[in-house]
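*Asks:* Next come the structures, one after another.
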Structure 1
């Protein structure tokens, strides 16, 4: 799967089978379902989950909380728009074999 295939899958009513929790969260985030996306990653202890968690709080407009999660992820708060960050995260998760 690549970014274009993932984005095409966004037209479905549910995430495609076989996606990891990271890509499921990004799928829900891309569909505007912040609560479901947050539920999927909020308790995961790794850096990738923290990075997605940070992005979600940035979407929410809670920059202080987002900055906390970016630090937990070992990332800097991005200077790109939310759509670009979402695409970068999807690409990262696909490239990391986290699909």
Structure 2
């Protein structure tokens, strides 16, 4: 299983998200000294889930990091996280559209 698929599977299991996006950004870091050259080392995730309601940004990031602890300990070098509730996601979409 690819790291990208493992991320998707684990985030789905942990949060039952209303929406999720996992983007492999490793190609943008190819050749950098810190890049392991695996093609699966840098990711950006957006997770939209009700479980984030009432949680701070730090708490949300810790929750995502906990769900992906195995990947972060091994193959992932960098992980950008956007963890939002449904209303926050909708507000962000509306703001981007205007």
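*Asks:* One of 1, 2 was used to compute helix-only ellipticity at 222 nm (-39500 (n - 2.57) for each DSSP H run of 4 or more, over all residues; to 500), and the result was -19500. Which label is that?
*Replies:* Source structure: 1.
*Asks:* If Rg and Dmax of the Cα atoms in Å comes out at 14.0, 40 when worked out from the coordinates, which of 1, 2 was used?
*Replies:* The value was obtained from structure 2.
*Asks:* If distance in nm of label points 7 Å out along Cα→Cβ at positions 52 and 84 is calculated from each of 1, 2, which structure is the one that comes out at 0.7?
*Replies:* Answer for the origin of the read-out: 2.
Where a number appears in this text, it was derived from the coordinates with a stated rule and is not lab data. Just so we're clear, the structure is a prediction, and the values are computed from it rather than from any experiment. Cβ atoms are built from the backbone, for glycine too; each structure is taken alone.
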